[in-house]
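Below, each structure is written out as structure tokens.
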Structure P
């Protein structure tokens with residue numbers, strides 16, 4: 001079995017090869033002196049030549065089994081600043097604690113967790129490090145969890161195939177006198193997983209409590225709220241009364257740190273562009289912020305007051321609400337291996353935390369975990385050779401179209 005040092009060195013080499021394959025000049029295990037005069041050991045230093053500048057990246061590789069905390073991130077940000085590099089990359093075969101994810105907001109460091117590394121390097125690369133079945137995303141107090149967490153399918157593969165085949169036969173027969181008949185056949189079917197983030201956050205609510213016989217007082221209370229977020233779209237989901245995972249009206253657009261600052265500062269009132277100037281933004285930046293928030297459907301606009309537009313933050317998520325997280329309805333368990341997932345680009349965990357804390361008034365995320373939900377992806381082929389794909393819910397057996 002490889003030692004920790006050997007695994008770390010092998011992981012550094014894989015990352016170096018990755019950057020070189022993408023056109024970077026990359027050096028492994030190099031020592032560099034910063035502007036402060038301090039010497040830093042760099043796992044991988046990568047440079048990419050653009051027409052007018054050279055982009056320089058400092059890459060820290062952590063082939064660990066435990067979650068990476070904010071102290072590691074803080075050290076890397078200091079090294080990046082001291083070297084005058086353009087950006088840092090903190091890559092791990094494990095995951096990051098919520099504290100590290102929150103600290104990454106506003107810093108010029110990208111976090112690559114196990115799922116991201118897996119997509120870049122492949123399962124065989126992690127297996128070669130002896131990193132099969134490393135811990136899932138957990139808070140520091142829950143770092144003893146093992147393996148990725150997911151919902152086990154209630155529908156077996158053979159049963160799913162039979163259900164799909166029954167639908168094929170029904171469409172082949174058509175309706176009365178064969179009206180609406182569709183000739184197609186089942187080509188393939190396999191178990192895949194949709195990725196959700198499950199966030200636990202402390203959110204304030206305000207309740208009236210009686211004080212004495214005739215007086216009442218509004219009391220602020222903090223309650224724990226659990227929310228499930230589609231990791232591909234940022235849409236909040238709920239488990240409806242039929243047990244199906246359904247979309248809610250609430251979405252989490254990706255927000256910049258400046259947009260978060262504007263939401264936090266001006267969420268409760270109407271404001272004008274001049275008030276953004278009062279917060280220290282230039283004319284151009286204030287206009288770009290307004291345009292960006294409008295594009296993300298987070299601003300109400302009013303011109304009734306005269307020549308100047310007034311704006312109000314919209315799109316906030318009320319708490320408490322009737323949203324039911326996936327694990328509030330279904331039991332999650334540790335999976336024996338990394339599941340195959342539906343293809344697509346995942347939102348970063350840091351971006352999800354940033355949006356949640358901005359759009360849930362007063363909310364503070366204290367845990368973010370990855371959850372895998374089972375579907376059977378199947379391909380149907382018609383007589384003309386055209387194909388279409390659908391998803392069968394591995395828990396409820398309901399059909400879900402890929403775009404829904």
Structure Q
């Protein structure tokens with residue numbers, strides 16, 4: 001069910017010095033799909049990948065792990081036989097991860113799209129476990145407060161917990177990297193990065209921060225939240241504490257980045273006392289208020305996960321109703337205009353090169369009125385130069401916007 005659409009013009013600012021080129025989209029069309037199944041009284045979507053969404057729905061008074069594929073009609077329960085409750089936190093196409101409570105114990109769980117596919121990841125002798133993230137054949141989470149990694153079964157469990165720390169957890173995973181937080185015996189949480197072993201631990205905690213947490217990783221970029229004494233900011237890293245880039249929107253009271261895919265981030269920001277689902281492309285100025293695309297019946301919203309495939313962006317999350325104060329799973333969908341396809345014919349070819357060449361070495365493009373008439377300023381640094389040529393060549397080599 002398509003709910004509402006609109007148009008946003010996002011004007012970019014200079015290159016992100018800490019994370020490389022941060023290209024801002026323009027003319028973004030966002031539509032919103034309401035995922036809540038007809039039989040549910042409340043629902044939330046937490047994970048997304050390859051056209052699949054994962055989360056939770058309350059059916060007949062029971063909270064059950066849930067699976068969707070871009071529509072409310074596609075919903076199915078993942079709740080294992082004998083489980084009192086369950087929730088799916090992450091998805092990677094064919095598989096999903098989360099938690100199932102069985103016989104009073106919360107157990108890290110893995111599914112392949114059906115209730116009957118449930119795999120118990122809970123290691124022997126453990127008291128409590130949970131899986132929050134999945135990438136390929138790897139799953140991440142925690143076991144008894146220790147950051148953990150699995151490869152499809154309880155027997156494959158790897159303890160990532162650093163010896164000096166009191167507590168740790170994995171919230172995000174990509175290829176051979178995991179992110180989350182560690183907590184020292186005396187102190188607050190510190191954003192953490194691993195490369196599949198406890199000894200590979202990297203402390204991402206920025207200087208002067210009170211606490212920090214990393215929630216997601218994609219390629220060599222990580223996102224999360226840094227708390228200062230007065231407020232909390234959404235941030236992006238590139239493998240080190242010093243690489244931290246502030247994504248906090250101007251005027252927001254607080255913000256957090258929950259997920260990243262291909263240089264695009266989602267999360268939420270507190271705007272005029274309400275939480276708004278949010279979208280970024282590597283800079284604070286690229287912020288898009290996703291809440292503006294949903295109906296007025298929702299007084300707040302959260303974006304939990306993002307998946308970019310070709311020129312299609314899917315963002316999962318949920319909104320809270322003003323009247324009944326229950327949550328409803330939501331899916332935002334956006335088709336990105338190809339920024340190097342200047343003549344908008346669906347291909348990046350010689351005709352686009354001629355347009356780019358006409359503006360090449362244009363040194364000044366900083367007049368606000370000029371920004372939308374400088375399409376060849378692909379990295380939005382107010383000039384058309386070699387850096388833009390690099391971006392154009394990458395698109396030209398593909399010859400397509402898909």
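Taken together, the values in this text are just the output of simple stated rules run on the coordinates, not laboratory data. Because the structure is predicted, anything quoted here is derived from the model rather than measured.
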> If helix-only ellipticity at 222 nm (-39500 (n - 2.57) for each DSSP H run of 4 or more, over all residues; to 500) is computed to be -2000, which of P, Q is the source?
Replying inline: Q
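For relative contact order in percent (Cα under 8 Å, 6 or more apart), which structure out of P, Q has the highest calculated value?
Values: P: 18; Q: 14.
Top value of relative contact order in percent (Cα under 8 Å, 6 or more apart), among P, Q, belongs to structure P.
For which of the structures P, Q does the calculation of Rg and Dmax of the Cα atoms in Å return 25.1, 86?
Values: P: 25.1, 86; Q: 21.5, 69.
Derived from P, not from the others.
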> Given structures P, Q, which gives the highest value for Kirkwood radius over Cα pairs in Å, for residues 93-204 alone?
Replying inline: P
